[in-house]
1. A value of 0.90 was derived for FRET efficiency 1/(1 + (r/R0)^6) of positions 55 and 119 (r between Cβ atoms, R0 = 25 Å, to 0.05); which structure in P, Q was it taken from?
2. If Rg/Rh (Cα atoms, Kirkwood Rh) is calculated from each of P, Q, which structure is the one that comes out at 1.08?
3. Determine which structure produced the value -18000 for helix-only ellipticity at 222 nm (-39500 (n - 2.57) for each DSSP H run of 4 or more, over all residues; to 500), calculated from the coordinates; the candidates are P, Q.
4. Who wins on FRET efficiency 1/(1 + (r/R0)^6) of positions 71 and 167 (r between Cβ atoms, R0 = 41 Å, to 0.05) among P, Q, i.e. which is largest?
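Every read-out reported here was derived from the displayed coordinates using simple, explicitly stated rules and does not represent laboratory data. The structure presented is a predicted model; accordingly, all values stated were derived computationally and were not measured. Cβ atoms are built from the backbone, for glycine too; each structure is taken alone.
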Structure P
Amino acid sequence: MKLYIDGNLNDSVLSAGSMYDILYGGSIKSFISEGKVIKTIVINGTQYDDLMLDADKSKAFKLGDADEIKIATMNQLELLNGSLNAAITFLKEFKAGIVKTTDEIRWGNSAGAFKDFSAYLSGLTMFIQIMEKISQFLKIDYNNLVYDGKSVQSYFNDLEKILASVLSTQVEQDYVLLADIVEFELKPNIEMFENILKDMSVKINDHKAPVD
C-alpha cells in the first residue's frame with residue numbers, strides 16, 4: 001500500500017492490516033510534524049474523516065496491498081478555526097430549530113415539535129465539547145473571560161438552568177410555557193454564544209486576545 005502525508009510518500013507502514021493500525025497504533029505520530037493534527041483522510045479517492053473519531057470503524061476498515069491512503073494535516077490554529085466555524089454553524093442551525101419548534105407548538109403540534117427539537121438539543125453536547133477544547137487550546141478560564149458585562153461561564157450556567165426548565169416543562173407537558181422559555185430565554189442565550197464565538201474568531205485571527 002501507499003501512504004501519503006501532505007503529499008509526501010511514506011512506505012514504512014506496508015504491514016498495516018487496518019486503518020486502526022495507522023491511526024491508533026502510534027505509528028502515525030512519527031509521520032506528522034509536531035504541532036499538527038490530521039485534517040482529512042482519503043482512501044482510494046474516497047474521504048473517510050470519520051475514521052479519526054471511530055476506533056471500531058477504523059478496525060473494521062481493512063487495508064490491502066493496492067490501497068492508497070492520503071492524509072492531510074493542519075496546524076493547531078487551523079484546527080481552532082475549524083472548531084469555531086463548526087460551532088457557529090451549529091448555533092445558526094440550532095436557532096432555526098428554535099424558531100421551528102416555537103411555531104409548531106403554537107400551531108398545536110406540541111409533541112411533534114419537541115421530538116424534532118430533541119435532535120438539536122443533543123447537538124449541544126458537541127458544542128460544549130468544542131468550547132472546552134477552545135478553552136484548553138487558548139489556556140483561558142471562562143470564569144475570567146468577560147463578554148457584554150458577564151463571564152462566559154455565567155452564560156454556560158444560564159444555559160444549564162434554561163435546559164433544566166425546558167426538560168421540566170416537557171415532562172409536565174406545559175408546551176405553552178416551553179415555547180416561551182425556548183423563544184425568550186434559550187434563543188437569546190444561543191445568540192450570545194454565537195456572538196462570543198464570532199468575536200473570538202476575529203480576534204484570534206487578528207493575533208489579539210480572544211475576548212477583552
Structure Q
Amino acid sequence: MRQQILTEIINALNLRVDYFLREEDVKLYLANHFILTSLFDNVFIEYHIPNNLLPAYPWADINNVYIDIVLEKDGQFYPIEIKYKTVAQVLPYFVFGQAQPVTLGQHGAQNIGCYDFWKDVKRTEIFSSTFPLQVSRGIVLFISNDLSYQNAPLNQGVGYAQFSIHQGRGVIAGTFLNWNGNLAIANGRPGFVLNHNYSLNWTAMNILQHYYILT
C-alpha cells in the first residue's frame with residue numbers, strides 16, 4: 001500500500017499545472033486527490049497525536065503534534081508530511097476568475113529548510129516505531145522552487161551540511177544527523193538517528209521552476 005500511495009502522489013503532482021501559494025494548498029490538493037481515488041477508508045487532515053503518547057519525541061513542540069495527512073486502509077495508518085519552501089517568484093493566479101500576478105513568499109534560511117525535511121522524516125519514523133502495529137512507514141514530500149536545495153554544500157564542514165537534501169544524496173539506516181559545531185541555530189533543533197535508508201532525487205513538476213523530493 002505504501003508504494004501505491006507514493007504512486008498516487010506522483011500521479012497527483014504530474015497532473016498539477018496550477019501554482020501552489022502555500023503549504024496548505026499542497027495538503028488540501030493531495031487530500032482531495034486521495035479522497036477521489038476511493039482507495040482509502042479514511043483521509044485525515046491535521047491528524048493530532050496527544051503528547052503523552054510520544055515519550056521519545058525530542059522536539060519542544062510536543063504539545064502540538066499534528067500530521068499533515070494520514071491515510072487509513074484496512075486498519076493500517078499511513079502518515080504523510082509535507083513541506084513547501086519557496087523563494088520569491090511572480091506567477092499568474094486566478095482570483096474570482098480574473099488573472100492576477102501573485103508573488104510567492106521568500107522563505108530563505110535553506111539550512112532550516114533542510115533540517116525541517118529531515119525532521120519530518122524522523123517524525124514519521126517515530127510515529128511508526130511508537131505504534132508499530134497500527135502505523136506503517138510514513139512518507140515525506142518536499143516541494144520547492146528554490147533550486148539551491150539541489151546543490152551539495154561546497155564545504156562539508158558548514159553547519160547544516162549533515163542535513164543537506166542535495167540531488168542524489170543517500171543516507172543509510174543508523175546515520176546520526178547533527179549540526180557541525182555548537183551553533184545557535186541548533187537550539188531547539190536536536191540531532192537524531194535515522195531508522196531507514198534514504199535516497200534523495202529531485203523531480204521536475206509541470207509548474208515552472210518547481211521540483212519535489214518524495215521519500
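1. Details: P: 0.50; Q: 0.90.
So the calculation was done on Q.
2. Working: P: 1.08; Q: 0.96.
Here the read-out was taken from P.
3. Details: P: -18000; Q: -8000.
Label of the originating structure: P.
4. Working: P: 0.50; Q: 0.90.
The maximum falls on structure Q.
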